[in-house]
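The structures come next, written out as structure tokens.
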Structure I
């Protein structure tokens with residue numbers, strides 16, 4: 001089969017930790033063709049969705065980990081699977097790419113995750129559909145709402161809706177120090193809505209990433225544990241990743257949400273948990289394959305590929 005991965009430039013991949021790379025490697029090792037393009041390579045020519053693509057040979061453990069076998073303009077309909085793995089930010093370039101991919105789907109192309117589902121599931125606001133699993137949460141432009149929430153809960157977390165890797169996350173304790181300044185800065189004086197959640201002390205034990213593939217949870221999470229006085233557990237913010245078996249609560253929620261999200265075309269999802277609370281639903285380019293595989297021996301990329309092959313025979 002032919003796989004096209006839409007992702008960031010290959011030269012920027014972290015060879016040791018890149019989830020997209022191990023997905024490519026798994027497909028390549030199974031004998032499938034692996035191709036790559038960027039979102040700005042997508043175009044419509046005479047109504048057909050096409051892209052400038054590179055066919056790759058993957059050599060993951062070598063210094064030069066990929067070789068370009070050929071490069072050509074391809075119709076997306078020539079691929080068996082188009083895997084959308086562009087990292088955030090979820091900006092207009094990203095949205096435009098999903099519009100191209102929606103037309104490709106209409107033309108019979110299989111795209112995962114589905115472009116409509118990517119547009120419809122903000123990684124922060126998607127939580128609103130499943131508030132029974134979430135901590136106390138509000139989303140608002142207004143400082144008055146955030147002040148009232150802080151007065152009620154005393155210890156809160158504030159974060160932008162379009163952040164990634166822990167960027168822009170602030171904790172405000174009971175003294176309310178700098179609350180107004182933080183909200184004005186993050187919210188650009190009310191122009192941007194902010195997510196505010198009650199602080200969960202269990203963050204000390206990790207912000208856990210639970211991966212769900214084709215509606216089925218991976219049996220291990222990656223607990224991203226804050227280091228050095230940080231409140232953020234994100235690996236990009238210096239968190240330490242420790243793989244752990246899923247708790248009964250995590251497994252229950254993942255088993256409930258998995259089939260719902262898979263039915264919408266979200267083949268790969270990353271559910272974030274702090275304590276027993278679901279805090280985010282990540283759909284753009286969930287990570288942590290490498291860390292879980294290395295620490296547990298459970299080959300997450302192999303599970304991803306086998307699920308995909310079995311589901312879409």
Structure II
């Protein structure tokens with residue numbers, strides 16, 4: 001029998017990916033695999049808009065609440081876990097449905113994509129060199145061995161990663177860039193949004209998070225080591241509300257900063273997903289969205 005395609009529901013934050021994924025799972029007999037990097041973290045519920053048990057409507061969800069906040073999310077680990085889950089779900093005669101806005105994680109599950117290994121000793125030495133010489137010097141060092149990556153990267157953390165990969169593998173980091181080639185049959189459904197309405201929705205959602213207790217959630221996670229988490233501490237809303245705990249921002253100011261950062265993130269997500277010509281875009285408020293999406297996923 002033909003193996004059914006993996007389904008991926010993608011789009012910007014706040015566009016309704018989780019709801020559509022659940023509806024498709026109910027329609028097609030599927031299970032949902034989370035592809036939102038921040039929803040891996042236990043306890044980060046309000047600020048990540050993590051789907052609740054009631055909202056899952058009985059549909060099994062995978063890769064939610066798999067990490068402590070002090071652990072670092074790994075796209076290569078996710079690739080292994082997601083592909084094992086896809087094989088298991090399809091092996092049981094059900095449909096695997098990825099849902100999330102972390103573009104690289106979606107591609108890691110769907111595309112032919114090789115991840116280079118890591119060397120903690122090399123990483124530590126390069127980080128010490130960064131502290132001593134600064135990011136500009138490290139970027140020039142990268143330019144000498146991998147000008148393609150040097151032209152693309154500005155974030156110090158990613159510059160160090162590119163240098164580590166070159167030293168560890170002998171290959172430029174740019175040689176590991178993904179190709180738009182599916183690892184196995186797949187269908188990507190993208191949620192087309194009205195940008196003005198999305199801006200309003202994101203602001204409303206942040207204020208609702210505050211009302212639901214976002215500050216208290218951040219305070220509780222801070223006591224558990226949130227600031228020590230390289231990935232979790234950078235999550236939208238959490239970094240802003242840590243400033244409230246530190247007494248350097250008001251709740252109102254932190255909420256506005258979160259709204260601005262979330263809107264910027266949504267624009268970056270749209271840019272990322274728009275670059276993939278394989279995505280089939282559908283109106284996020286189309287009353288026949290579920291039926292139309294399901295028809296594309298057969």
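None of the figures in this text is laboratory data; all of them are computed from the coordinates on show. Please read these numbers as outputs of a predicted model, since none were measured by experiment. Cβ atoms are built from the backbone, for glycine too; each structure is taken alone.
Taking FRET efficiency 1/(1 + (r/R0)^6) of positions 198 and 262 (r between Cβ atoms, R0 = 35 Å, to 0.05) for each of I, II, which is largest? Each step should come with its number before you reach the end.
Values: I: 0.75; II: 1.00.
Between I, II, the highest calculated value is found for II.
Which one of I, II has distance in nm of label points 7 Å out along Cα→Cβ at positions 134 and 278, as calculated from the coordinates, equal to 1.0? It would help to have the intermediate numbers written out before the result.
Details: I: 1.0; II: 4.3.
Comparing all candidates, it corresponds to I.
Could you tell me which structure in I, II was used to calculate relative contact order in percent (Cα under 8 Å, 6 or more apart) as 28? Mind showing how you got there, number by number?
Working: I: 17; II: 28.
It traces back to II.
Can you say which of I, II returns 18.6 when mean count of other Cβ atoms within 10 Å over residues 22-29 is computed?
On the way: I: 21.4; II: 18.6.
Going through each structure in turn, the value belongs to II.
Tell me which structure, out of I, II, gives 0.85 once FRET efficiency 1/(1 + (r/R0)^6) of positions 54 and 118 (r between Cβ atoms, R0 = 30 Å, to 0.05) is calculated. Present the calculation step by step, with values, prior to reporting the outcome.
On the way: I: 0.85; II: 0.15.
For FRET efficiency 1/(1 + (r/R0)^6) of positions 54 and 118 (r between Cβ atoms, R0 = 30 Å, to 0.05), the value 0.85 is produced by structure I.
-8500 is what came out when helix-only ellipticity at 222 nm (-39500 (n - 2.57) for each DSSP H run of 4 or more, over all residues; to 500) was calculated for one structure; which of I, II is it? Numbers along the way, then the final one.
Numbers: I: -8500; II: -16000.
This value belongs to structure I.
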